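Asker: Structures incoming, each one as structure tokens.
Only the coordinates and a few stated rules stand behind these numbers; no lab work does. Being a predicted model, the structure only gives us computed values, none of them experimental. Cβ atoms are built from the backbone, for glycine too; each structure is taken alone.
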Structure P
Amino acid sequence: MIEDHKKHPEEQKLMAGDPDTTGHSWDGIKEFNNPLPRWWLWTFYATIAWAVVYTVLYPAWPLVNGATPGILGFSTRANVAEDIQRFDDMNADIRTRITEVELAAINPEANPDLYNYAIQGGAATFATWCSQCHGSGAAGVQASGYPNLLDDDWLWGGTIDDIHATISHGIRNEDDPMARYSQMTAFEGLLSDEEIASVVQYVRNISGQEADAALVEAGATVYADNCAACHLDDGTGDRYLGAPNLTDAIWLYGGSEEAIEYTVRNARFGVMPPWSAEASAAGRLSEAEVRSVAVYVHSLGGGE
């Protein structure tokens, strides 16, 4: 049987000088009626008053399509837009100049101020729009179809004008009729498994990798009949047609047997969007930004 717990504990005895109690008691324990310190109460009341004033003066309460604007009309977005516009106005002249001069003339010897602006602006543009695919250091993502921009292996050319054209129009996209375009045949169904296996070994052989010698000779014939038209007889490719060099150690999608076989069977079709807003409706960058990022990429060491 549960006994009444209030019958056993001794009642708390008050001592001289103790404050009044609230009248509450639990298990014989009484609750003193100690008021909060005056400084704490006034601070609390001040925070309430400040909150009321703030919600009247500044944006505060969320609504369906925004928030209450406040009678001061303060807006952090408007402040940022104002700062951006201020810097745009400051840089208007140099942005105009960078779109008018020859790209090759944007160099530290001929136009140091223009070159410095292009490098700084191009680095910021690259970090915002390009690093997601090419990496923050522009080294690309190995074997994933995102090329390294630091080496000397350039499909469609690595001069500053070539880089500018690639950035402006992109690669194999449907948004810009001037996009760089190449299409590799998918040989699944066109070649037998034995022919595919042999040409894979041949490609590995000409690229200096270990290969099955018994299949290399047969692979040479398959290569000559089906691949040499684009990649050339010696496998060095035709960069201006987008046909990569198969003899070096640079592989956009990997140089393992499995990766090469997948490429032969299924082909690859990497897509880069057009970035120039002037060249395509899908573009996002102004001509000054495109030129700046072209100069920046070219300066990284791989440009020609």
Structure Q
Amino acid sequence: MAINRLKPKNDFIFGCLFGEKASKDSLMALLNAILRQDGSDPIIGLKVIENKQLKKDMLSDKTGRLDIRAELASGEQINVEMQMLNRYNMVKRTLFYLAKLFTASIKAGEPYEKLKKTITINLLNFELFPFERFHSTYHFYEDHEDRAMLTDALAVHFIEFPKFERAEKDKNIALHRWLLFMDEKLPEDQLKELMAMDPMIGKTEEQLEMLSGKDYVRELAEARENAMRDWNSSMSGSREEGIAIGKAEGKTEMVLKMLAKGLDVAFISEVSGMSVQQINRLAESAADSK
């Protein structure tokens, strides 16, 4: 086992493990665990279409997407994205890229029948929906007829890791095994058990060990985490600043209303916490703006 096991949920590392042409067997096993849980019509072939994590400049891009695109032998397009941070735009972001991928599957002038079935899979290291199910699936359904699907040409899967962590685990279920594998805190004895149960997890772990032993890979993974940490910090700072501004604006509005009612400035100062001088300046500004 790697002494310092890299985090499989790091989107750069995830891309290295599942988005390389040489790792398509690992991707195929993961997709079967997500899309073919009943074991029917297993995925037996695919090709990796795009591998964005190879672009080093994207590692420091706080908004960059390091997703994986693949096409199954049966023709379906698959887009897989690991999201470490909640950017609070996940649903619309997902629909945008789903629609973009779907419409790009035919060329201008080609018949609509050639549009390829498109599936988006989002693995989220945060909670998105109010229900407790960790794996949710979405299609187009009629609002009034029970389970009347308009089309299966578009589908979206969300997997929320925090909910999985709370769920009862069953290592006999392939999806549970893969999600456990992605937990960087998984005890070594449990990891060994998963590898013994599932040869593809064993093969993927070997790839992770190899990556973990390369200094430049560790540096790139750390750069990606730093970019995400910086984004999270800047968003947190913006929220706090927004709250502070909102409070200040709310206090100003309150003081102006009290002045309009003719209340004593000393009383307003005591209630609002503003100095008499600040209140007088507000009063002057309000008068000048009229």
Structure R
Amino acid sequence: MLVFTLGPMLFSLYLAFTRYDLSGAPEWVGFANFERMFTTDPRYLDSVSVTLTYVAWSVPLLLAVSLGLAMLLNRGLRFLTGYRALFYLPSLIGGSVAVAALWRQIFGEEGIVNKALALVGIEHTSWIGDPDSALYTIVILQVWTFGSAMVIFLAGLRQVPQELYDAASVDGAGALRRFRSVTLPMLSPLIFFNLLLSVVNAFQAFTSAYVVSNGSGGPSDSTLFYTLYLYEQGFAQLNMGYAAAMAWVLVLGLALFTGCLFLSSRYWVHYGDER
């Protein structure tokens, strides 16, 4: 714990207040790195904006797709075990460099998407080369890795008592009302769990953005994720002190967000033993 976790964390906190290029001794600069982030570095603010946009799109879509497919599989389909394994597979390989490279080919100018669109007379340039669409190709890649959340939702759906649906039907509740008044409250602990993990993972997304954009942040910095810019500052430009400051801002931001999420959970997360 001291050597591999706490020690490096404390050292990086020290580096956040220094100017350090990995070759010489760190030079103490106080809060200069943090001041630079919010006053003189427009690319930093761009990376924050790109990351927040990515989180705002990918997390709700991921949860919606995984819950929808879990409800579909919960209807008692044949070969359910095979479907579960097939749908879970993207979660295992979705963060790999190989899949990100494949994604680059799929949405490239000569990729599968453009070839399919050409069959119906629609011409389009590279999706990853267009600033208006590059980020959303990575959002689609993130949503494609829905398997882990889906399996958790499916397990939760299996635990919802059937008598609750029967009672709601007797009271005249339709399918939408049963979903809103029975399914969602009963699944709220799992929704909270998946939401928390998805948000933390989305804020730390790196591999897909790095590979799809060739490490450049995409056209017009449209895929300049926070972690990608942090990597660029620390290991490409050797501004390790600035990169450490960025890392701690990310830690504090995630801590604040998760804290607010836990505080809000008392109003919408319901457990079976509560009355």
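Asker: If Rg and Dmax of the Cα atoms in Å comes out at 25.9, 80 when worked out from the coordinates, which of P, Q, R was used?
Answerer: Answer by label: Q.
Asker: Same structure, new question: State the single structure among P, Q, R that was used to calculate helix-only ellipticity at 222 nm (-39500 (n - 2.57) for each DSSP H run of 4 or more, over all residues; to 500), giving -15500.
Answerer: Computed on structure Q.
Asker: So if we calculate FRET efficiency 1/(1 + (r/R0)^6) of positions 106 and 194 (r between Cβ atoms, R0 = 35 Å, to 0.05) for every structure here (P, Q, R), which label has the highest result?
Answerer: Going through P, Q, R one by one, FRET efficiency 1/(1 + (r/R0)^6) of positions 106 and 194 (r between Cβ atoms, R0 = 35 Å, to 0.05) is largest in R.
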